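A.B. asks: These notes open a run of structures that come right after.
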Structure I
Amino acid sequence: MCDQLRADYLSAYGHPRLATPHIDRLAALGTKFTRCYVQGPVCGPSRMSTYTGRYVMSHGATWNFVPLPAGECTLGDYLRAGGLRTAVTGKTHAAADIEGIKRMGLSPDEGRGRLIAEAGFEPFARDDGIVPTEKLEKRSGPYNAFLKARDYPGRNPWHDYANSGLGPNGEIASGWYMRNARLPARVSEPDSETAWTTDRALDFIREQGARPWCLHLSYIKPHWPYIAAAPYHTLFGPEDCIAPVRSERERDDAHPVYRAFRNHPEGLAFSRDEVRRNVVPAYMGLVRQIDDHMGRLLAFLEQAGRMKDTMIVFTSDHGDFLGDHWLGEKELFFEPCVRVPLIVYDPSGNAVRSATSDALIESIDLIPTFLEALEQPVPGHVLEGRSFLAVLRGGRAPRRDAVFSELDYAFYRARRELGIGPREARAVMVRTNDRKLVHYDRFPPQLFDLSKESHELEDRGTDPGAEPMRKELYGLLFDRMRQRRNRITLADAEVRERGDRAEPGGVIVGQW
């Protein structure tokens, strides 16, 4: 899983200037899904949905650093039950439900309590990156310790070396500032975050031998700070930047929530062409670096003979606007943010190769797919995703009318600009094959007819002529909210068994 990688910045998905041959090769070995959607267009909620197989409205971790409730089962819980060691190298963005763990009589620092605190993953080499110096003691992880052991000086080499360059007078040019994106990071490439995360993944795989395992190899890049180690900082230039998808009409007649996000500093910055020409090449370099390290990983698995028995999934937690729709960062529900790459290599002998599927897929579909591949029970009363294993083996995709995603923007400047309370700053998207509706509390909806224009430049949210479309999509949204899995402590089979008893437990009710 990459962080903030949009699907169309891979050559497998059609980027005209950014070659990613190793990821392309993975697609040639398996199935490429062209319409996979995340359940939250922000790191934390998106990942918690992927880790639980449940919608954000069901698990409740609505934003970054909102803890996943301690009672939620995750990928690690399901796979450990099948005998797999389940670990992470890199980022999870999981926040521990300390109070919930303590109520269970556990410690968040050891044993079962620590696994719950880590969203179910054994933290083999967890490192979420993004280490502000003023929060160093709380946030510094094993990558910073690695840099210090490699004799990078200072209290925070993550910032001073891995995510900063050198200015004209030898001063530290922080990667936090996008004006420095074209500089080479001060860290040597073999010591960069992407290289380190890959190295720890290879270490983990070497340790396992014949033992079954699941590794979450989770890259922090190409997430900001946008700065790449040499030689990746020079591989692309302004001439490689594709034109942004945006129109003046969007600015002239803007939805209030969209306008508030556009007024964020990143929106104002990425609306300027000189900023895009400076930043996008660095973003592309970071993607190319990930591709090269994917090449290392694939070569290692081949040499170890593990391509014969290892399923590989390549995806992202959300995209990056990079100036599309006059926006930066993520958060809103336009395609560059909410649609992500999904490439799956299935080692099964009956799996199809070099296949492309345009089925509507959600990130919550991964857990049921893994469980079915492992021939383990799929707890349908808990999981809200649907297995797509049949697609990997030449069969049909799960029936799905729409995909859904949610945003809690209570924590953003946009909410304050709009003058609304934290409970009112909620939005939810429903997308079908050819239409997309975004519902906002307190504000009109947005509606895009993708059958007529795929770039989402014409918002028909208040168009009287589009009322039938809005009504249809609101019906799908209401269906999803009614069908959410909230009875998760009792399986459907047990419910049926109890309900079919004529006189359960000798209790007689209503008889004459």
Structure II
Amino acid sequence: MSKRAVVIGAGLGGLAAASLLAARGFSVHVYEQNEKPGGKMQQFTGSGYRFDTGPSLLTMPFILEKLFSDCGEEMADYLTLSELSPLCRYFYPDGVRFDNYSDRQKTRAEIEEFSKHDAAVYSEFLDYSESLYNKTADAFLFNPLYDFSDLKQLNLLDFLGIDAFSTVSDKIDKYFESPHIRQFFKRFTTYNGSSPYQAPATLNVIPHVELNQGGHYVQGGLYSVARALHDLGGKMGVTFHFKTRAERINVANNKVRSITLGDGSKESCDLLFANSDATDTIINLLPAEATSKKRRKKQAALEPSCSGFVMLLGCNKTWPQLIHHNIFFSGNYREEFDDIFNKKRLPADPTIYIANTSASDPSHAPENSSNLFILVNSPYDNGQDWDLLKRMYGHTIIDSLENRGLTGLADSIEVKEFITPDMFLKRYGSNRGSIYGTSSNDTFSAFLRPRNKLRNLKNLYLVGGSTHPGGGIPLVVQSAYNALELADRQ
């Protein structure tokens, strides 16, 4: 009789773990409190408009390819990828605009229009970013970092060369003179919900992943990834239980025995993989006696990552200056992050990201219309009145975009939906409504995310963006691999 593995949550980490467990012969059951798979990766449709409401770019597709391959499948049979060119268009308050490409020469030509010095050192910085990746990928990303044996892959000289003792901002300022390019490179720290003025310069590895390795769009929208992993799990024999909430993890003798569901029933398991937020798992799902007070206190004290204030706007108008990915930078980046992380308030002058997927896939909006996914980095839920802020701050963003060239935006809106931090908390149990779990706003926090196994429990494994190695599609899938490796050691 095959062993029974239970997975809490059908986010990407849970979906990946479920298929890999099934491929190893486990009888796998996934319990998801929401109606559809994907976790924070979802889609919204209405009045002819379609929006992705989670990740908007796929990087490191080789990790997804490995997942399908390890399950005996070909990713190409499930997903069609296309590399975006340009990757993104950047707008600055002073009128400077440039397009960014994975082709270095094209980007250099764009930068030369406003900063010849920065154009000259652009490739040098990307080489530095690549060197950080080469020094950290095997040792930190593709490694559970659980036992002392895992540190064997860490070369001491490499560790001393990953810039853990300066900040992202400080390192970038040493390379570049232009405030435009400084701001451009500092934005990548937001990919894991942190501040470039506090996070270690090691996170300058992130530009390599997008700018050197390339960024991809998935035909049909990024939600196709969640749908594909759900289909893969079904083919592998995974049983999914949607609209079924896990209320409690039951432990005896340092081992998980079962989970209690919303209707009071219990489901036994030999292995439990929790794709629930790590903080929620440790503090709320596990009984108090299962973890030490020190561990629970430490977890509760971790600073959450930033969250997001999102508007979905279906507009019966197009703007020629908008491409697939667009960023309208704020006038004072440092002040923006001070608002988010220190003052815990929505920034007075926000950087505004717009995904306009109808530029690449016209089926996502009616003819001569636009589907604008608008994201502003925000503080996590700290008791703010989000209903009030939706009305007030939504107008602020729309007014700002109209002043930045999106003329007639307010009058063109046919569909308007909001996603706010309190919704992330309610729908996904994310730590205080954060998007990326914990922040990386101090020297070693990027390397000290919750590990993929709790040490005091024999058969509980943690996966997802709130765990090691971090958020984003590829790293979330990698968390499942790290957890499976730890399970193999038992």
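Quick note: the coordinates plus some simple rules give every number you see, no bench work behind them. Owing to the predicted nature of the structure, the values given are computational and were not obtained by experimental measurement. Cβ atoms are built from the backbone, for glycine too; each structure is taken alone.
A.B. asks: For volume of the Cα convex hull per residue in Å³, find whichever of I, II sits highest and give me its label.
C.D. replies: With respect to volume of the Cα convex hull per residue in Å³, the highest-scoring structure among I, II is I.
A.B. asks: A value of 11.0 was derived for mean count of other Cβ atoms within 10 Å over residues 206-213; which structure in I, II was it taken from?
C.D. replies: Going label by label, the one that fits is I.
A.B. asks: Let me ask another. Quick check for you: by distance in nm of label points 7 Å out along Cα→Cβ at positions 310 and 430, which of I, II is greatest?
C.D. replies: Structure I comes out on top.
A.B. asks: Between structures I, II, where is mean count of other Cβ atoms within 10 Å over residues 366-373 highest?
C.D. replies: That would be structure I.
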